[in-house]
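Engineer: Following this line, the structures themselves.
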Structure 1
């Protein structure tokens, strides 16, 4: 059946519920004949590991929490008891390389400040372990290339923590946008909240590599690309920081906006550490507004098409992401969110910063890394 009328029929008759279930199946992990569960070592036991990844590993089907790496001695006993982690599977940053001798560890999930991503990816690859690296992949495109090369040389798989690629509601938005179900579109996307605590590592450029663009704006950047399923041709950016005394003293932006031109349309994106929470993807189409707001959270996402509300239930994005990667290893398949995707995004982030620092100078993107099939769905 032709995809476009089929999807429109589903929208009209079922409020997208049936199609959503198909997309959910697409992004969920199909059972493998190999029932082995792979062991994951969490490197860094901050908020995201404690409140999202570790609890999600209690729900995964193909992997489990087998080890931890922490620089805080007090956390060791607490985590060991809560997650039944063996004493010999508890590491710190000094003896991290000893994981090479531990068969309980198949995957290393790096959940450290951005500036540490490259170092620990290289060390994990040297130890022969597969890697999931949180986003942004690194603080420079040059480091991304080193990480990819190291993992390729070690014959291990490198994946980036782009959890929304495993969320059926974001997946559905990709389907609608890429196939222009409601006609041609232009995108608006933004993610921001207030953060002005000087003690937070995200405000320290030596650790973060930048301001909200690295932390939050990358979601808007991703959304624009996966809604079009295309690479941008050009961009311009503007530093819109309000409290220049606070943020520019730290050599980071407090707020930033940028526009990207794609073959099929434009995307206007924004991010901030200065304003109240905003979190959205809006596609202005020929038939009306296609909207996901909130769009980038762990749950509670809400979608709307020109024909009504999107009825898709929340999923555990982190569990699906980690199970999918475990199956990549078990079944010897490629990650759908590989290191090359992280490299592409760091390339674009560097261009955004370059344009903003040059008074919104338009930047042509003729040398963008084009090594991925961007489309999640086909016409």
Structure 2
């Protein structure tokens, strides 16, 4: 298949649905509880809701929505640090749009901009670098955010700034590593997962090897998948095949994009610019060993944390907000006591309702759970 609409073909979807139900009917009598399959990435979550995939599945499959949304796991204290940097009158603070409305303990970046801070939305770190060239008298800070998917573009931008000798550009680095985040979910004692749908765009960069620990140490099968409805249906069928054949491995449904070794050029740039942090705090998951990256010492000149000496304080979410439990997959969004009431996309109290990839936003925007709320 060559075109996007082919991955949304309803006839092919029905064939995959029938295949999934066929395997489920054979195995269901032996089950003591539904299979719990976590789609780690928020992009998968939105595809599932947009195309009604959950309603196509047999009752013996329960989808659990994971923490694979970088905006959603951004700690409140890091938002406060963003605001503090952005409110420096010498700074032009640049960010992707979905991070603008994430609430900090006092205000969001959007509120800070309304109060006069020079905060600008960009589409790539290269846009921020272009601003630095245009305004040599100002410090331009790029809010570097995302899993390994966005790390290469950030790293390559730093290398470009170094080559061109641009001195007024820096990163506030909040990039997150996927494998330690999945490990934190697997170590959650109240969560009983049977398999994973892994993010294809991350695997496109890092390859298959970083996911092998899930099979080796936790004995959970995993399928790397793309983001179209047929991708997800086929990945679910592949997982059920592993269940039926009593196998446990890392399989690659997204072979048209993902290579076994990943993208070696991208990995080289990442390893040149970034080093793994000893620990990094994620919203709802706490402080996790090696869950993030920071700038290597030789690139400290481009590190906004060094230039502006951020406080990096740990802040707790509002007591009523249950984003942490949703991120861990312990509750569904509509089970949060403020979902659809005091927390909506127009007035978000938690990051999961802000981001376009957040599970709460997916539930709300597609009408799931509103009646229960």
Structure 3
């Protein structure tokens, strides 16, 4: 009689496939963990920057948090928070500074924080800026990961946190708010979520004058989609495209109404501040003066940063980056190059142009994989420059940021 040997292994049972919901949940957790790691690196970079700034401030007898929360434009925003719009300062004939030059989203957020917390205006401004910077870092990571993977996305966030002017991201300024709206709007555009893209672009337009760059990116992407699909697009695209410039246009028209010149009032306010678009004529004159006679360290550094931004944009174009990123970065760069006014503020105007860092992020990842020590030296050098220059800008340099 035949029998089965006890040494014969039993047939292997076929493993049941993992439920799709579990796979998706695991992928989401992995993505969240990677984004959290990138956010942690960004937070560490900015906290170290503040730690480097603090002893310099104390050595000059000043409070570092007061400097971060109440410097230059921060004081104008805090005035709007407390008193609303309508403040004007006249320095000499033809130069009159009005708070109508400052867009309303940031002071509205600060006012909301002061209303629900015991914090002062300066502290509330820092809470809004720091929170917005974290949201922006997550949005930048999301864009980078969608286009080039998690490693490049992490490098992109880290590089953004180590820019020479990244100290502004820890100040009571509007760049973090604009970048947060811009990054998530661009992410929505890349994913075809037109309503989200348009709504966030509208918020970006309420954050800063150059927030219009986000609307330009959404409109360009929408136009390309309409062209390639021969007009066969959903109503969501048309609605998103209509929403995108609404915030910027609404504020410009509101200022025009308040000043008695509906279409030109806002631009007259900017002209009296010394800010206007003159195709770079004022900037070229300033650079000529700088090269011939020299000036404070801030201005040569500004010239180097702007030149680097132009080079990075050329690399972005050569890499055939996505159209929304090219339009967004290009408009920000055009405004910075072509606008007159405070020359030393141009690097700050370029802080939201994070797509310019994509070529550097990709190069850093390649270097890290081939020569980790070299990548560590590069990051360390960038960190040293960022921390030292940030402390110099906020504490020592007597120049508007």
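Engineer: Just checking, which of 1, 2, 3 has the largest value of Cα Rg over 2.2 N^0.38 Å, for residues 249-296 alone?
Structural biologist: 3
Engineer: Of the structures labelled 1, 2, 3, which one yields 36, 23, 18 when semi-axes √(5λ) of the Cα gyration tensor in Å is computed from its coordinates?
Structural biologist: 2
Laboratory data are not the source of any read-out in this text; all were calculated from the coordinates shown. Source: prediction; values computed, not measured.
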